[in-house]
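What follows is a group of structures, each given as structure tokens.
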Structure 1
Amino acid sequence: MNVSPIPLTVIGGFLGAGKSTLVNRLLAQAGDSRVTVLVNDFGAINIDAALIESRDGETISLANGCVCCSIGDDLVDALIRAMERQPAPDRIVIEASGVADPWRIAQVGLSDPALRLDSVVVLADAETVRAHAADRYLADTIRGQLRAGDYLILNKADLVTAESLAATRGWLAATCPDTPIFIASDADVPFVFLADAGLSAWPAGAMHACGCPAGRPCRHEQAHGELFESWSIELAGRFRADALRAWLRALPAGVLRTKGLVATDEWPWAVMHGVGRRGTLACAAPPISARSAIVAIGLRGQLPIAELDAFFRGARLAD
């Protein structure tokens, strides 16, 4: 039986950047997805008591199927226990400690074939990140964390002036060129920004602007719908795998996430994931449809729709 690897998301950032708040929001937005979150400290995760189905010394089980587990002293052991849960999680999220290097933690997702590293999300405190990065004792830690991110979330934007926020965003862009930056308050980030679950609804027109599947209530339409837009396409024929890989290595500016199930000249069918600065192409089971389907999401007004359309129409093999 072909079992797909479990997507792994790593959430990093310095002390006080808002990681635990982001984890709370992820759990609240998980919907039907079974998310297992590995954390160092349960006390920082403010889970509504009404949502808790059971708890013991190391695990909190929620009524929606999500689970929080303590990392304890051994991350690998905690991951193994998370992967062995029945039913298996749809996604594993690791909240890194405030002084940890999130990229070193992410290596676990690259080394275990049962896991697929989906994204490294790093938060930066709009009030303090530049000061911390200028501190000779903290500079290496802060800059290392920021450069590990596939996405950067500039959090606590509501606590600074517009001028200060613009200056910090410019500093982040210079520090981490080509890394998408999302500005947020109280870590209010839509689920599709953190996970590709919202990109699973193919074909075209099957998503709200925020990534929620069409035909269901949109969880973020009021708060986030105006921020995001999506593009999708269905095409016959096979794609050149080398062209897809080259495109994934240099995702166009404005594309936050992309996912596709495509026929290629390397495998009969492949699943394509693109996130931030990184992408993967892997063998996949054949779909019900005989046509390839690709979807992308980006900030409204910044998604390069014409470029996306031209590339995918041109990346196919001639008949």
Structure 2
Amino acid sequence: MKKDFLSLYDLEKSDFEEIFQRSESLKQKARDGILYTPLAGKTLGMIFDKSSTRTRLSFEVGMFQLGGIAMFLSRRDIQLGRGETIADTARVMSRYLDGVMIRTFAQEWVEDFAANATIPVINGLTDLLHPCQIISDLFTIIERKGRYEGLTVAYVGDGNNIANSWINAAAKLPFALRLACPEGYDPDEAIFKRGVAEASHGVFLFREPANAVAGADVIYTDVWASMGQEAEQEERNIIFKDYQVNSQLTAYGGKDALIMHCLPAHRGEEITDDVLDGPHSVVIDQAENRLHVQKAVMEILIGGRKIQ
């Protein structure tokens, strides 16, 4: 892997496999109660511009379980909030810390920080991408389906950072991706075009959700209005009303299709209770696996581990 974890498009297939191997091993160690502390004496700085449940818990608990320390840093608590440049902050933090996780708005902010840091930088979420979520979701699919190769993932909803990261993954791994988005709410144009050109099993965009879901192995959705879009909530509820993942829509999917959602869910909007809580839902497994997969990413990047 490269020094940083900013986008799934930066990874090679071998990097994905390395992360999945380590995730499986670390999850088993945790379940067996085995103490494993390869990051003892290491410190992770966590810069948050956006609130979080799963991202903060998984990185903070994960770093603790690996023997290290995680420090929560909001922009208001550090000099970035008073005008210090990203470059200066990155250079200084590189002298104190062993790694940084950033959850913020602009992808360019994370990339600028990484370009000036000499320590690993992990993208915990931006408005453009959410690589930690999707690589964890792929691990969950492997656990439930035994593979990701040759499967079809259907994503229904807003063409947001989740959709963009699914496209980046499909550009690197052999699974098919079908997206259903309302007109005007498509994924990032450059990422989509690149995905269409490079995905071995195809990236497809539909307007009709049933066409995307038909026969799919995985049915995935996310909130219709992400953080920072709250003012658009009522308008989006109208535009996205036919994109709800409910029992009528999931009936078009494969017999054992997994139901996935990155959480938090707006129940009754993008997904109904009976589907979210139903027998095919793996949303809580997804949430748990954020811990194990991010531990793997931190072990590889901060601990410098290489699979022999």
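Every number in this text was worked out from the coordinates using simple rules, so none of it is lab data. For clarity, every value in this text was computed on a predicted model and none was experimentally measured. Cβ atoms are built from the backbone, for glycine too; each structure is taken alone.
The table below gives the values:
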item	result
Computed -12500 for helix-only ellipticity at 222 nm (-39500 (n - 2.57) for each DSSP H run of 4 or more, over all residues; to 500) - originating structure among 1, 2	2
Value 23.2, calculated as mean count of other Cβ atoms within 10 Å over residues 11-18, assigned to which of 1, 2	1
Distance in nm of label points 7 Å out along Cα→Cβ at positions 115 and 259 - highest-scoring structure of 1, 2	2
If volume of the Cα convex hull per residue in Å³ is computed and equals 128, the structure in 1, 2	2
Which entry (1, 2) yields the derived value 11, 40, 35, 12, 2, 0 for P(r) over Cα pairs in 10 Å bins from 0, in percent, for residues 107-250 alone	2
Answer label among 1, 2 for the case where FRET efficiency 1/(1 + (r/R0)^6) of positions 67 and 291 (r between Cβ atoms, R0 = 30 Å, to 0.05), calculated from the coordinates, equals 1.00	2
Per FRET efficiency 1/(1 + (r/R0)^6) of positions 155 and 283 (r between Cβ atoms, R0 = 35 Å, to 0.05), the highest-valued of structures 1, 2	2
Relative contact order in percent (Cα under 8 Å, 6 or more apart) from the coordinates reads 20; which among 1, 2	2
